[in-house]
Structure I
Amino acid sequence: MNRPVFRFAPSPNGDLHLGHAYSALLNQQMAASVGGRLLLRIEDIDLARCTPQFEAGIARDLEWLGIAWETPVRRQSEHFEEYAGLLGRLIADDLVYPAFMSRGEVRAAIAEMEASGKGWPRDPDGAPLYPGLDKQLGKRERERRIKQGDPFAWRLDTDRAAAGIGAALTWTEFSDVTVGSVRNVAAEPELWGDVVLARRDVATSYNLSVVADDALQGVTHVARGLDLYSATAIHRLLQALLNLPEPLYHHHRLIAGPDGRKLSKSQHDTGIAALRSAGFSPNDIRRMVGLDMT
């Protein structure tokens, strides 16, 4: 019988903080509880912000915390061709479209609708949905604009894709560290509108690459933060469209800072390296995140 496979998948665009430590330690604990494997994946598709220095820091922090992982480590930046292959299947099935609207054009379209007294729908994260005005462009016009070099992203026609599935989508959520009880959660991908699957500057996106990687690496259990709970609906839709296996999911609590907000690399929250330099021990970190395993 195959062993369960878990993964910790940070982006090397800053120092790991307590929230990352909690997620990594929880994945280690869950994998150990069921005799599973733990993988490390480096999600570095943002070539402008991700650096080898931050990746090296991730490895140092995880080793110091006592976390071991299998090698080789998968780096997303080394697999753009695989993501392009999956995107090509969606293009061939006419489930994505080139989105040419700039950020300014999107803001203007939304402002015009709101000025007329109509509310504009927003996704579960609070961001306005893409207007999709260029979804109505004919094939010839799309090809002309692509040929003349107009920048564009590939967006999923979410309503069309969901309708093509022909059945209600759900995902399976497991409850605790013992990977015990499970429940089915209704997936509502339409709440996200037409999400980006390949950016203007990078030939993939988080949503596309994460489902590709989980499938290609044989990941069976995904334990990640509650901030990705609703996005699982899009991941399930992509898995169904691309005939990829569905892992089990667990969305854990988020670690908040002293002011109550979620920890963030971009806001320079106290990192694991800084805590180590200040004299904290790995057991101190475990206690701080509520995972004292001594």
Structure II
Amino acid sequence: MPPVFRFAPSPNGFLHLGHAYSALLNFDRARETGGRLLLRIEDIDMTRCRPEFEAAMYEDLAWLGIAWETPVRRQSEYLADYRGALDKLSALGLVYPAFESRAEIARLVAAREADGPWPRDPDGAPLYPGDAKSLSAAERDRLIDTGMPYALRLDMAAACRRTGGLSWKELGEGPDGERGMVPARPEAWGDVILARKETPTSYHLSVAVDDALQGVSEVVRGQDLFHATAVHRLLQVLLGLPAPVYRHHRLIRDDAGRKLSKSSRSTGLRELRAAGLTPAGIRQLVGLG
């Protein structure tokens, strides 16, 4: 079977040089190995994702000379797949609703830090500090019936007990030079959110499900997602999904050393095109010349 690669942007802004680098790496790997390249549109954030950004992505990628298989998978059209995965995890007793707002969580963290630093995940966000896991089933149902917003969280401790030790095969390089078989430490993320009342999935859940359903065998993506791979491996094992190999790549940064964002107009592909750069020039800018 030929290897399967994927480029999976979110249409919440225009593509920049960092996206171009990742897309070109996937495209080049597919050509080198005789593999297939898929394009997936990660549009589960209904408030920020817009059709004009999606259309611009197709235009920019085609201008770069990148070809992909059709049809394109748009996550918003497959919410039932994620709901089914969430139901499996719920049946294992690994999912619970948490009702704190973001502001309430911030207050809880501040209160906890009166006694010392509160643990944070690899991205620097504080771990969930609430006690919703201890609510009775009757109290959870009562709160849900009132219409209160909630997030569905993974009981990380119970999940890790069920799976035991995990690892993944790293063909690229982690932020600290990690390669080969890398130990996965999903517990560092705490009780991650898997879905919300208004959205039946999260990035972690949907990426694990999508990669399996699309037969992705090699995930080529930025080092900013290196540590999140631990959560994805955990979900793959819990759901009985196959594990791809991973190839995390360096990030393209601005002059101040910051990771690029979609608001980085100076590195936006559309702005660079308007300034006269060619696809070959883009390759040189990102070090693929």
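So distance in nm of label points 7 Å out along Cα→Cβ at positions 138 and 154, computed for just one structure, reads 3.2; which one of I, II is that? If you can, show how the numbers build up before the last one.
Numbers: I: 2.5; II: 3.2.
Among I, II, the structure yielding 3.2 for distance in nm of label points 7 Å out along Cα→Cβ at positions 138 and 154 is II.
Mean projected area of the Cα convex hull in nm² was computed and gave 16.8; which structure, I, II, did it come from? List each step's numbers first, then the result.
Numbers: I: 17.7; II: 16.8.
Checking each candidate, the match is II.
FYI, it's all coordinate maths here, none of it is from the lab. This is a predicted model, so every value here is computed, not measured. Cβ atoms are built from the backbone, for glycine too; each structure is taken alone.
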